[in-house]
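What follows is a set of structures for review.
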Structure P
Amino acid sequence: MANVKLTNVKKIYGKDTVAVQDFNLEIADKEFVVFVGPSGCGKSTTLRMIAGLEDISEGTVEIDGVVVNDLQPRDRNIAMVFQNYALYPHLTVFENMAFPLRLQKMPQDEVYRRVTEAAEILGITQYLTRKPRALSGGQRQRVAIGRAMVRDSKVFLMDEPLSNLDAKLRNQMRAEIILLRQKIDTTFVYVTHDQTEAMTLGDRIVIMKDGFIQQVGTPTEVFDMPYNLFVAEFIGAPKMNIVSTQLVREGDKYFVTPYGAKIEVTGKKAQLLKEKGVDSQEILLGVRPEHMTLAADNDSAAIPCTIRVNEMMGSELHLHVVEYNGDKLIVRVPTVALEDEQRSNMVSGSTIHVTFEGKVMHFFDPETHINLLA
């Protein structure tokens with residue numbers, strides 16, 4: 001097992017195409033860290049620099065206290081799982097998993113022990129004599145993970161391993177990776193563009209954009225206290241509603257006034273605003289769709305909206321609504337809380353009133369887009 005440390009790491013392609021910019025991160029021994037962000041943000045490039053598959057333009061990468069910038073991938077004692085499985089089609093599952101061990105000229109009995117143990121953990125013992133073409137996508141990915149497992153490496157690198165699977169298999173494999181992590185107990189660095197994977201798998205999440213780290217934190221930290229507007233909108237589905245409004249301070253109390261409603265800030269958020277001495281100002285107010293609720297039309301905190309699209313998701317409705325100024329919002333409404341008549345009335349063109357509690361708000365500077373409480 002090992003820790004991983006990246007110091008001022010930079011990747012430049014050609015003369016001036018910067019893929020990763022001043023990347024600094026320490027990954028603890030046995031920690032599961034997820035790099036997440038949109039396509040082209042530099043997450044896979046960073047992982048490949050750790051693996052030795054990409055040269056490092058500037059900075060250093062250390063594994064277990066040793067600078068590995070000039071070491072070949074085979075000398076870094078890492079294992080990597082790729083997006084496309086990268087299995088040898090002419091070899092059986094057993095031989096695919098045994099391949100890296102045979103390269104090390106490991107004794108046959110040790111090869112057999114490691115492969116059969118990994119196959120048992122992954123539930124693929126019955127497929128050891130098959131070739132990859134006879135396996136499903138999920139089974140192939142298990143084989144690819146098994147081939148990495150048998151090496152007993154210090155660091156386990158995974159580059160979007162579930163992106164080629166359908167939604168049902170992704171959910172299943174996500175749970176299996178969580179169980180696998182508990183069984184092999186090593187250091188994981190995992191890359192994905194799927195924020196659901198990031199939130200469910202990672203001890204910590206590294207959110208990237210345009211080669212820069214935007215925020216590093218636990219899933220709870222990045223969800224409850226996003227550092228900036230990008231993180232706030234990236235984490236969570238559907239994305240956070242953002243409204244331009246006023247934050248008003250009246251003595252020791254704070255209020256927001258979106259669309260003529262007046263809603264008091266409460267709980268921890270109110271206390272933090274007071275401690276930081278925040279005064280009345282223009283803000284970008286963020287409220288997640290699941291934190292918006294239906295309200296009575298005579299409620300002083302109610303915001304009248306017109307439904308444009310009603311997406312029936314089974315356990316909840318995703319209501320795409322337009323406020324009278326033309327701003328578009330999304331409201332998630334649990335279906336269990338609705339009477340049949342209410343549900344049938346929620347059609348395109350109908351009017352509803354929505355509100356939100358004072359403890360669920362997020363406040364961003366309209367110029368810097370930084371969270372006022374970060």
Structure Q
Amino acid sequence: MAGSTFGELFRVTNFGESHGPAVGCVIDGCPPGLELSESDIQPELDRRRPGTSRHVTQRNEPDAVEILSGVFEGRTTGAPIALLIRNTDQRSKDYGNLLDTFRPGHADYTYWHRYGIRDPRGGGRSSARLTAPAVAAGAVARKWLAERHGIRLSGHLSQLGEIPIAFESLEHVSRNPFFAANATDIPRLEAYMDDLRRAGDSCGARIEVAAHGVPVGWGEPLYDRLDADIAHAMMGINAVKGVEIGAGFASIAQRGSVHGDELTPQGFVTNHAGGVLGGISTGQDITVSIAIKPTSSIRTPRRSITRAGEATTVSTHGRHDPCVGIRATPIAEAMLALVLIDHALRWRAQCGDVRVDTPRIAARVDPTD
């Protein structure tokens with residue numbers, strides 16, 4: 001199966017299935033000398049793992065990561081780093097009724113036509129379970145980015161179904177099960193999810209993610225643009241159906257006199273570009289927004305067909321996230337980190353010695369100054 005490797009210099013190859021013995025990844029190209037242990041990776045996996053609240057799937061996976069190679073005496077060696085996450089709480093019997101049918105909105109139908117064989121247990125290879133290795137690899141990337149460049153990543157849920165979530169402070173993100181930068185709306189979100197779960201239905205979500213402290217000059221023109229690679233990475237996350245960089249689709253209604261981020265000796269005045277111009281980072285925050293579709297595996301009966309093409313109905317039982325977006329914030333952060341470390345290494349390889357006389361201006365100034 002092609003398409004399981006991501007990145008050019010920092011390459012991550014993902015393996016496993018939802019109900020197989022384990023999932024994991026191999027990282028090739030991690031610079032040597034980085035202090036690394038399971039304790040650097042586990043906190044990010046704990047943020048993403050299932051069973052952490054009543055609003056997500058109750059599959060109880062510890063998501064304990066094991067480093068199998070590429071680290072000696074606590075430091076990366078430059079050799080491939082193999083990360084393993086064992087599956088311990090599969091309930092494959094829940095998927096017995098899907099052997100001969102296709103879930104609407106799921107990858108069952110397309111996988112069957114592409115490969116002529118599919119693993120229906122939990123979605124097999126198409127399961128969001130496969131985002132766990134990406135989060136593990138992202139934890140390695142974000143540690144290197146923080147130590148070498150001072151880069152910090154953040155993310156939060158900005159909309160749950162029909163409910164926009166007002167931004168209050170990033171301090172709230174770790175204090176509620178929704179990764180919401182808000183403390184006021186949490187009871188409303190909990191009630192909304194409780195009603196959705198009782199109805200046997202699902203909803204979508206919007207996630208905002210940002211990278212702070214990215215230097216100016218990362219990225220390449222045309223097909224390897226930094227923003228193009230970010231969009232590619234985000235669309236590789238299960239259930240993502242839309243990606244915006246900076247102002248995104250709001251730029252349609254903006255005038256050029258508004259959208260173009262003015263430069264002053266003190267810094268940029270605005271950041272409608274989302275930290276990327278001409279495919280290259282500006283030194284401002286890189287801001288990304290993703291749209292996540294409703295979960296396809298729901299209890300509500302839906303029309304479908306059998307493998308023979310006969311009409312049938314499908315009702316999916318088992319343990320599923322009524323909204324996969326609730327646990328998507330750490331995943332989006334991880335994918336952004338993977339893009340940034342790859343471009344950092346590409347910048348270092350070709351342009352690390354480039355020097356210009358123009359000073360690097362501050363990331364942003366108050367437009368009212």
Work out which structure the value 0.40 belongs to, where FRET efficiency 1/(1 + (r/R0)^6) of positions 253 and 357 (r between Cβ atoms, R0 = 35 Å, to 0.05) was derived from one of P, Q.
Q
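In terms of distance in nm of label points 7 Å out along Cα→Cβ at positions 141 and 245, which of structures P, Q is highest? Show your work: numbers first, answer last.
Working: P: 3.9; Q: 1.5.
Checked P, Q; max of distance in nm of label points 7 Å out along Cα→Cβ at positions 141 and 245 sits with P.
If mean count of other Cβ atoms within 10 Å over residues 29-36 computes to 16.2, which of P, Q did it come from? Walk me through the intermediate numbers first.
Details: P: 20.8; Q: 16.2.
Here the read-out was taken from Q.
Identify which of structures P, Q gives the largest calculated value of distance in nm of label points 7 Å out along Cα→Cβ at positions 229 and 317. Don't skip to the end; give the middle numbers.
Details: P: 3.0; Q: 4.7.
Once distance in nm of label points 7 Å out along Cα→Cβ at positions 229 and 317 is tallied for P, Q, the winner is Q.
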Working back from -0.67, -1.09 (log10 I(q)/I(0) by the Debye sum over Cα atoms at q = 0.10, 0.13 Å⁻¹, computed), options P, Q, answer is structure Q
Relative contact order in percent (Cα under 8 Å, 6 or more apart) derived as 21 - corresponding label from P, Q:
Q
With FRET efficiency 1/(1 + (r/R0)^6) of positions 221 and 293 (r between Cβ atoms, R0 = 35 Å, to 0.05) derived as 0.65, matching label from P, Q:
Q
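Using Rg and Dmax of the Cα atoms in Å, for residues 237-348 alone as the calculated read-out, with 20.6, 68 as its value, let me know the right label among P, Q. Write down the numbers at each step before the final one.
Working: P: 15.6, 47; Q: 20.6, 68.
Structure Q accounts for this read-out.
Every number in this text was worked out from the coordinates using simple rules, so none of it is lab data. All figures in this text were calculated on a predicted structure; none of them were measured in a lab. Cβ atoms are built from the backbone, for glycine too; each structure is taken alone.
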